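Enquirer: What follows are several structures.
Throughout, read-outs are computed from the coordinates displayed, never taken from laboratory work. Because the structure is predicted, anything quoted here is derived from the model rather than measured. Cβ atoms are built from the backbone, for glycine too; each structure is taken alone.
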Structure I
Amino acid sequence: MGKDNIDIEKLKQEKKAKKLEKKKLSQQKAQEKQQKQLPPPKPLIRSFHAIPNRKQLSKTPLGTFSIMSFNLLAQCLIKRKLFPDSGDMLKWKTRRNMVSAEIEMYKSDIMCLQEVDNYTEYYKPILEKLGYMAEYTKHPKKLHGLLIAYNPKVFQMIKYATVDYDNDALCTKTWITSNIGQIMALKYVDHPEFGIVIGNTHLYWRPVALYERLRQTTIFINSIMNVQNALQYAEPNTQWVPIPIGDFNTTPNDPSHTAVTMACISSNEEAQLEASRTNPGSLLSDPATTSEDGNDSATKTIPEQTPEQDESEKIDQKEIQATISASELVAILHKSSPELWHSIYSCHGDIDPKTSQPGSGEPKFTNYTAAFKNTLDYMYLRKNESLLVPTEVLTLPPEETVMPSLPNRNFGSDHMCLISKFEFTV
């Protein structure tokens with residue numbers, strides 16, 4: 001009798017399980033049908049806003065132009081479990097159309113792009129069709145790279161160079177990261193007496209690598225200034241303005257950002273940098289973030305769960321002893337550019353406090369994923385720059401349009417693009 005009862009109960013459970021599975025499959029089919037009926041996603045149109053109380057040129061403006069910075073989210077870095085809300089938006093055929101449509105929507109005169117893969121087969125013909133000329137580069141150990149594109153009707157390229165942070169001798173590294181930078185000198189076609197030296201970079205991603213990020217920032221800005229100074233000497237009839245841009249993987253509270261924008265760093269920031277310098281891998285159990293080391297099995301990873309997928313390396317103790325102190329590193333940064341730098345998007349707090357960070361005025365976010373939401377992307381200009389002023393910026397969208405995380409049907413990348421409009425004189 002007891003056995004019969006057990007068999008009946010087992011049959012009931014199996015029947016219930018089958019019913020639930022059937023219901024689940026039915027719901028999935030209904031969802032798939034609904035998704036097929038949805039129109040193809042299009043990027044949300046964002047608005048430009050004049051910079052409040054902006055600096056004015058001392059002379060009549062000679063011309064205007066615009067610059068975009070945009071981390072595209074390399075397809076080779078995508079891992080679905082780290083983008084749990086994105087669903088079909090992670091598919092390359094869907095996402096690439098969103099990203100290229102966003103690029104085409106704004107038609108910036110200059111674009112600094114990061115995490116660019118599928119360049120030859122996809123982005124190169126797209127950019128050529130839009131009338132851009134471009135320089136693309138990637139580190140041999142990575143499957144994604146950097147790209148600077150420009151409108152040849154507005155600018156003429158005069159010089160191009162790349163920066164490899166692992167091999168730069170300015171100051172000793174604490175990590176082998178395979179991160180790079182680009183530098184391009186562009187002369188304004190209608191007014192060749194004016195030019196810019198624009199830098200595009202994507203710095204090392206580990207949150208704990210504060211010192212290495214400051215080191216890479218220092219090398220990047222020093223390299224830009226070396227090109228600018230050389231051109232100013234070689235072509236004295238042209239005024240050259242430096243503009244560092246990119247994904248610095250640096251939040252507004254990071255010591256690197258302070259070092260770039262302020263005359264000195266705090267004692268607490270110096271202590272953080274020193275800890276990061278002397279023991280660079282000591283805090284690898286920090287909160288999860290996504291890996292940006294594109295390799296043959298490249299995925300965005302949570303480091304403490306899958307550290308073997310991160311190809312960056314700490315250097316040995318002997319090399320660490322050869323590194324300079326944080327204060328010396330900051331001194332090199334300030335010597336390479338005696339004028340401090342201003343983050344153009346720090347005006348966002350005056351435009352829309354709801355989508356801005358208190359204190360710094362920086363956007364509340366430029367990167368919006370399930371694991372991380374903050375500002376990492378910047379456009380810098382010298383604080384006392386007299387020949388070039390930003391006039392408008394592309395504002396952040398309402399936060400509800402990016403929730404719960406990116407990519408989504410409004411935006412094809414996990415980063416917001418930044419765009420500033422400028423006017424210049426000589």
Structure II
Amino acid sequence: MIDNFANEDFDRAYRRGFWRKLSAWLTGRSNELLPYEEVRRQLPFQGQRDIGRQEVPLDKIVGSVGRYRDFDRVFLPTQKFTAQRWINISKARYKDVELPPIEAYKIGEVYFVKDGNHRVSVARERNQLFIDAYVTEIDAPIPLTPDMELDDLVAKKDYAKFMKKTNLNKLRPNADLELAFFHEYGRLLEHIETHRYYLSLESHYQVPFETATTSWYDTIYLPLVQAIKAQNLPKQFPDYTLTDLYLVVSEYQWLLREELEGKDSLQATAENLMQVYNEKEVRHVLSYLRRANWISQMILEQDRSNFMEKTQLNLLRPESDIVLSLPGKYENLLGHINTHHYYMGEERQADVPFEEAVASFYDNVYAPLLDAIREQGIIKDFANRTEADLCLWVLDHRHEFDETVDQLPQIED
């Protein structure tokens with residue numbers, strides 16, 4: 001009786017495997033187990049460790065070390081030459097014989113059978129959810145998931161190299177920077193290196209790569225990703241990951257700064273990005289970005305934050321409340337402060353603390369000019385502009401005023 005049951009179980013499993021194979025062929029979906037050695041070859045690994053006996057979810061076993069052609073993705077048999085082995089295990093289960101645990105490798109969320117493929121196949125046919133296994137965990141810089149296909153390894157390979165280079169999988173364990181543009185990880189590294197360059201300039205020493213990486217992730221990447229989420233871009237462009245959108249938006253933002261500073265046109269900004277990202281869908285993203293005003297507002301907020309961080313004016317003169325309405329103009333204002341700082345040093349023939357120069361500029365240059373503008377009441381004539389905009393405009397054109405005054409005819413008494 002048990003022999004008949006076990007034989008019928010195999011025949012049923014084999015037939016199901018045949019129909020799954022036909023369905024996969026008709027739909028173009030993969031139905032194959034992942035070959036462990038191929039996965040190992042594609043991805044950089046960082047060591048392994050024995051994690052002992054565990055209950056392993058059967059639906060997370062997606063590959064095999066040596067039997068990946070003998071079973072399909074759900075471990076239905078695809079051949080009959082080991083049928084007797086399968087049947088013998090099935091008979092043992094009917095007799096309630098305790099079978100030894102299988103042996104498996106774990107990579108990320110998935111498992112590969114080292115020994116015990118037929119036991120896994122029988123267990124799945126009997127609708128078990130778990131199986132006992134002695135597990136060896138392979139350390140990889142990226143997680144593998146049960147829905148992954150062999151073709152996905154090419155993209156995973158580049159992502160793994162990026163994560164290994166940056167060590168973000170350990171520095172920021174929750175970081176998910178996977179790209180659909182899997183060939184653009186080099187651009188992400190360029191963003192980190194650029195951030196490192198400016199950090200080193202500010203710090204006056206070479207900032208370590210890991211320090212720059214975490215700083216970029218915390219202060220550049222995450223805030224922009226939060227803005228992207230707030231603007232609902234992931235829902236509008238579901239084929240792209242958050243990091244894809246970060247790349248396009250951040251580089252559009254950078255090019256937009258150039259346009260706002262008069263170095264380029266908005267059309268040229270979009271065309272420059274289209275040359276970088278040739279994918280058709282990127283054109284839809286850029287079309288959206290060209291109509292959005294939140295990026296300009298975000299640039300303004302970043303510029304003001306950077307200005308206040310450099311000058312500490314909000315602490316030195318809390319009443320200052322300098323707000324400019326045009327991106328790129330905070331750098332102009334900082335330039336005037338630096339010039340004031342220089343002339344203070346020349347006048348004293350000594351080094352002047354930057355904080356003192358900032359306070360002096362505000363007290364002796366900016367505040368008197370602001371008082372004059374308020375006294376004239378001219379801000380009402382400039383819609384959508386701030387008092388700080390007018391002050392900066394006067395400072396930028398001060399030399400033109402001086403030349404005009406010098407050219408006026410002198411009136412004799």
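Enquirer: 24.1, 103 is what came out when Rg and Dmax of the Cα atoms in Å was calculated for one structure; which of I, II is it?
Expert: Numbers: I: 24.1, 103; II: 32.7, 131.
Among I, II, the structure yielding 24.1, 103 for Rg and Dmax of the Cα atoms in Å is I.
Enquirer: Suppose relative contact order in percent (Cα under 8 Å, 6 or more apart) works out to 23; of I, II, which structure was it derived from?
Expert: Details: I: 23; II: 11.
The read-out was computed on structure I.
Enquirer: For structures I, II, calculate mean count of other Cβ atoms within 10 Å over residues 169-176 and state which one comes out highest. Can you show the working numbers first?
Expert: On the way: I: 18.4; II: 13.9.
When mean count of other Cβ atoms within 10 Å over residues 169-176 is calculated for I, II, structure I comes out on top.
Enquirer: Compare FRET efficiency 1/(1 + (r/R0)^6) of positions 25 and 73 (r between Cβ atoms, R0 = 35 Å, to 0.05) across structures I, II and report the one with the greatest value.
Expert: Details: I: 0.65; II: 1.00.
Biggest value here belongs to II.
Enquirer: Starting from the value -9000: which structure in I, II was helix-only ellipticity at 222 nm (-39500 (n - 2.57) for each DSSP H run of 4 or more, over all residues; to 500) calculated from? Don't skip to the end; give the middle numbers.
Expert: Numbers: I: -9000; II: -17500.
Source structure for this number: I.
Enquirer: In terms of Cα Rg over 2.2 N^0.38 Å, for residues 57-224 alone, which of structures I, II is highest?
Expert: II
Enquirer: One of I, II was used to calculate mean count of other Cβ atoms within 10 Å over residues 65-72, giving 23.9; which?
Expert: Numbers: I: 23.9; II: 18.6.
Computed on structure I.
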